[in-house]
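Listed after this line are the structures, all set down as structure tokens.
Just so you know, all these numbers are worked out from the coordinates, no wet-lab data involved. Just so you know, these numbers come straight off a predicted model, no measurement behind them. Cβ atoms are built from the backbone, for glycine too; each structure is taken alone.
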Structure P
Amino acid sequence: MTQEPTSATTGAALRPTRKSRGDAIFAGISKSAGVLILAVLAGVALFFIIEAWPAVTASSDEIPEGKSLLDYCIPLVYGTIIAAVLALLIATPVSLGIALFISHYAPKRLAQGLGYIVDLLAAIPSVVYGLWGIVFLAAQLTPAYGWLAEHVGFIPLFAGPASATGRTVLTVGIVLAVMILPIMTAICREIFLQTPKLYEEAALALGATRWEMIRMAVLPYAKSGIISAAMLGLGRALGETMAVALVLSVGGGVSLNLISSENPSTIAANIALQFPESSGLEVNVLIFTGLVLFVITLAVNLTARWFIARRAEFSGAN
């Protein structure tokens, strides 16, 4: 005698099928999104290579300013890297301090208010930062640059003569640091708040002070997140255009002097300033510099991912 299947057994038999079908659909969508991102990235790289190739094969006489392509790009690459590195060196300790204050020191109401302010600062357009840098900050820093040139001019970074306008690569680095500060602070704050309370309470129970608890429990746990925040800020600083174009006074090649008026431009700012008036091979040269910036940004992000993966592989949690 056969037993008729009940509705309960029928429903139990259907559930795995429905779940498997939903998992398959979600997996397909996720894979499609991943493939689409790679396809877009490959398309952008292919466009850069095709459009930049005429500049690669051109002679030195056809390159703007009569330079070789390498001589044309080196000052731009140097200016891009030095401005971004200055911004990162300034912004990283400040963002860590603000994030630690919000997450571990400030009262709850004050921490919430500061968190909202930091998030709002990240939404300010870059042109606003550029106007602030050229109208206010550059004028305020001019006396400081004169003092540096007079008293510590033996250091190549401050050799002088100091710029009379304050529109130097150091000013650009400070403006970029202020720009990337909110996003770095927001990421570090969230990472610090995710530190397991058990780690913090265990350190405090062993007699550690609050700073010792942060140094031994919070910072090691958040190291990968801090690196991610720094690389995200570095990526924005590398590609920033309007703020640099407004503040920087361009007039020189590669130089270690950070306070003079002889400053190399950055790749992004040079493209924004030169592209409207360029034509023919000049456009191809600018696209080639864009390809160089694309490679630099990609290399920075791949290096950061490698470092984060390496730290995770050898972390104490494993």
Structure Q
Amino acid sequence: MRCCGKTFRLGDIVDFSLCKRIVENISHVIVGKEKPIELLLVALLADGHVLIDDIPGLGKTLIAKCLARSIGGFFRRIQFTPDLLPADITGFNVYNQQTGQFTFQTGPVMTNILLADEINRTIPRTQSSLLESMEERQVTVDGKTYPLPHPFLVMATQNPIELEGTFPLPEAQLDRFLLRVRLGYPEKDEEIAILERFQSEDPLLTLEAVAHPEQIAELQHARRRIRISSPVKEYITELVRATRNAPSLRLGASPRGSLGLMRAGQALAALRGREYVLPDDIKHLALPVLAHRLILREEERLRGENQERFLDEIIRQIPVPAPVQAPTE
């Protein structure tokens, strides 16, 4: 990688091995969720957000707390309910009788890791109040703008099996999530390990930080320097454009999906110790990055089909370019 006429290695710029230490640290509490944890780190490095679409009781809150503790950041949780108001998220101004002025009371969005629990249980107006925070990293209250802490990651959850009393996320907000992640049930040996690990004490209580937010900000900045070749960019474009021409899909992924796939690919390459993106990185990330951005035709939806199946067919049909060679000195 060249900068200002000099050649740099990834490790000369910033220590990306810190990401592996974060993953290992989280694994002291979480059992058998290496891929979802890796995807969370991808979202964090890519400065994106994550939608966890899974049933209750699989450890979504625990993973969010572990990530916040591991990076030495602040953690806040919002339980989304039908009566939740935008001010309950962003904060509000309170009149101080002693000073005769309004004082801003920060909302739970002023944090590093925000768990938006069951986001589809609140009204669209409140859901949309997160849009500015997720996209612009700021909140505006009574005409005044307040920047959010950095880094800032939203982990939103929704329960896919309960539809009564829910408000499906609009496409505009779904598109703001870089990744959609599913945890799934643990294997038998993993569940036994969970029982043993939590039998006598909660390992979260003794989990210590292995990083601090300033280091994460450095990693995010360095991630932008990860090299991505023209064939890999073309592969991203072909995948995304194929979703727009698929007969079973009413709408395909937008250019935001292309950018998200590129950023996620850079983050995964950095996480795995490379200064360049491989085509296999893009193939590995295509489902979690693109599937939630696709809209099925009504007849396909009524037949019980899902976006993942059609996207998987597209991924198999698009030829994968030859692997990119490691850059030479």
Structure R
Amino acid sequence: MLLASWRKDAIRSFQRRHGRAPDGRITAQTLADLNVPLTRRVRQMQLTLERWRWLPVGLHTAPIVANIPEFRLRAYDEKYNVTLSMNVVVGKAYDHNTPVFSDAMQYVVFRPYWSVPHSIAKAEFLPRIARDPDYLAKKGFEVVNSRQQVVTSGTVTSDILAQLRTGKLYIRQTPGPKNSLGLVKFIFPNSYNVYMHDTPAQEFFAKSRRDFSHGCIRLERPADLAAWVLRDNPRWGMDRVRAAMNGSPNQQVNLAHPIPVLIVYGTVIVNEDGLVHFYDDIYGHDAALEKVLAKGYPYPS
């Protein structure tokens, strides 16, 4: 009995180290992970280390780092100790990849609007509006112009629908608990229009694989991150953060100083527990890098 319990614990530990749900059962996926050759794991480490060489050096302030294949975010102090860690949801593989880049977080918006990108509006909203002109009103959306002035928060007429199709008018979701961005978003201006935000879809954080977004990064504990990034802003503690998340809509708070944000892609991590963890190459970046490096390193050694 004791041996069986030990074996289950060992399987769970192995599953956790490979980004799987630790159920203690030797499933087909667990068996496949067990059969990955050691040489493959070594190569995986080499590819991750190669990517680590590209990271910006000389970060003088505590950074926020989100690792895409791990579905995990960490905030570091000035001595690079982890002070905050949480699960995240990233962009869907194949069609909505979260990009790899670095930038600086500049401000936080509490109870934000969600401005629906035209590509999403065209693919997902306009067909529903065509079938039901009151669809937006029922779901808490409104139509605005380029100056963010409300054109209608009710029925969408055929003329308004035509302007939505051509991109002259826009759809946005009103603030509140059902908003797709949740009750707070974190902005680090970038050409990808990617940011971090809260979400009402909390059920995804319980999954072992968490690529479900359109590219932005959804946070498991957004209030904790808000309190962390505002820690140097006078009088901004957790109580005030929670009050802002449940208060007046669309309140922007500029950070006392910009905070470096790194969105990275590492399929091998030495975690806080000191163990090596392996993750799936969900976007195929490792495979692509391996093909490039097979032709010879393009970087000086």
Ranked by distance in nm of label points 7 Å out along Cα→Cβ at positions 138 and 258, the structure on top of P, Q, R with the greatest value is R
Distance in nm of label points 7 Å out along Cα→Cβ at positions 242 and 282: greatest across P, Q, R for structure R
If semi-axes √(5λ) of the Cα gyration tensor in Å is calculated for P, Q, R, the one returning 31, 26, 23 is structure Q
Re FRET efficiency 1/(1 + (r/R0)^6) of positions 74 and 98 (r between Cβ atoms, R0 = 35 Å, to 0.05): value 0.75 computed from one entry in P, Q, R; matching entry is structure Q
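Of the structures labelled P, Q, R, one was used to calculate semi-axes √(5λ) of the Cα gyration tensor in Å, for residues 130-265 alone, giving 39, 18, 12. Name it.
Details: P: 39, 18, 12; Q: 31, 24, 22; R: 31, 18, 16.
This value belongs to structure P.
Tell me which structure, out of P, Q, R, gives -12500 once helix-only ellipticity at 222 nm (-39500 (n - 2.57) for each DSSP H run of 4 or more, over all residues; to 500) is calculated. Don't skip to the answer; put the middle values down first.
Values: P: -23500; Q: -12500; R: -8000.
It traces back to Q.
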